[in-house]
Structure I
């Protein structure tokens with residue numbers, strides 16, 4: 001008898017604590033566990049942007065931190081920077097900036113200039129990152145990923161079920177379109 005593959009499920013539903021783009025009533029919820037220094041996440045970043053453009057209000061995108069520090073030594077710093085920017089209402093601009101500028105990680109003058117452009121309180125952001133104020137939040141995301149079967153980045157879940165296909169617009173868009181049916185309220189929050 002052949003065994004049937006069952007894709008892992010998202011164990012921690014989307015909640016108010018998550019970073020989300022898109023309407024709560026969107027029929028499709030795409031969750032990414034990502035690492036800001038991961039080149040595969042960097043390659044998936046423009047794919048996600050294109051999917052958001054294609055799907056519009058039909059898609060709700062959620063980002064959770066999954067820094068793989070043994071392979072990407074600045075990933076945790078980047079996640080903490082994004083979380084510190086979030087505390088100032090600027091998560092998504094910082095998220096985008098980090099993925100668009102992976103090659104500059106570690107170049108502090110470059111980041112300070114951007115932080116000022118975003119009109120962030122740079123001393124506050126620097127202090128919070130240095131004190132590791134958001135590490136517990138990042139560890140919560142990481143732990144939820146482990147419980148959901150995440151073992152690499154990027155890992156995506158569509159309406160609570162892990163997507164194991166290609167990280168390209170065509171295959172992902174097809175999977176998202178297929179998922180446009182009813183969504184449980186647990187994954188819409």
Structure II
């Protein structure tokens with residue numbers, strides 16, 4: 001799709017992801033549609049091809065910069081691409097260092113619609129942003145602390161490819177928590 005004047009002005013005619021090539025296309029971040037520049041990212045041909053081919057790997061390392069772009073569409077697309085690469089150490093490091101707004105997070109993760117839903121130990125459906133309470137004490141792997149029963153974990157994130165896991169912060173560290181050990185708060 002051709003780049004509109006507002007999108008061209010916002011991006012200074014440069015790819016909003018890699019920032020090293022001229023932008024030639026307006027990419028609408030799904031599930032949004034239409035010509036609203038707020039829902040679009042200005043992309044170079046190389047980035048557009050990489051997205052269309054669902055390319056993963058080292059190419060996307062520049063997302064470390066674009067994830068901090070002030071535009072929600074750029075943040076959502078960057079986070080989505082990082083999720084596709086989360087098995088890579090560099091991508092996992094970036095993902096652990098950012099905490100996008102819930103609306104941006106939902107927009108980014110909408111591409112990974114999960115047929116099943118996340119449920120707590122009592123069968124209650126969990127949503128991104130919910131608060132949960134630990135139903136038993138948990139040793140936090142890789143740290144020197146344990147989280148006692150009754151610990152409240154605020155603003156959880158759902159692990160897109162595993163309905164048995166959520167992410168949350170305990171003692172300022174983002175950890176993966178099994179849903180069978182939480183109760184919706």
Structure III
């Protein structure tokens with residue numbers, strides 16, 4: 001369903017489990033950034049009613065996820081700490097097409113958000129299946145389902161504002177870009193991406 005061209009290295013989940021506190025901190029910031037990204041899209045494209053209708057609930061869900069992750073940190077006596085640079089997201093951002101129509105620029109942002117949600121979903125699935133902590137397995141299973149829904153939201157919004165042929169072609173290009181980024185990115189067990 002997700003269409004990712006390159007799966008996460010299976011070793012990632014073992015490294016992540018050993019650094020679960022760091023994963024939770026990074027995850028909290030990912031949720032905050034996801035909510036902020038949706039708010040930015042709503043503000044940048046106030047004329048797009050469908051975008052607003054779809055993304056306003058996503059903002060609420062992402063902020064609820066942020067609160068859920070903070071609760072997990074609190075249970076473990078861990079502090080939120082400082083925000084970290086997300087190299088994966090930065091590299092996706094660098095690969096966005098510049099120029100084009102306003103709707104094409106919107107599409108670039110939606111495609112990028114869809115990829116982030118898809119990769120998060122895939123990694124949450126790994127955590128939900130592989131880590132020993134039963135509570136966190138359930139936690140990540142629930143979040144995996146939500147991330148899959150957000151991925152679909154972003155792709156559906158691309159289809160709302162761009163032609164089917166354009167969406168198919170550009171999404172295939174984005175999947176190749178993302179695979180290249182994943183292939184060349186240092187595998188870190190203290191980051192969601």
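Looking at structures I, II, III, which one was Cα extents along the principal axes in Å, for residues 44-155 alone calculated from, given that it came out as 48, 29, 26? Going through each structure in turn, the value belongs to III.
Assuming -26000 is helix-only ellipticity at 222 nm (-39500 (n - 2.57) for each DSSP H run of 4 or more, over all residues; to 500) as calculated from a single structure, say which of I, II, III it is. Write down the numbers at each step before the final one.
Details: I: -13000; II: -7000; III: -26000.
Working through the options, I get structure III.
Every number in this text was worked out from the coordinates using simple rules, so none of it is lab data. As the structure is a computational prediction, the values presented were derived from the model and not from experiment.
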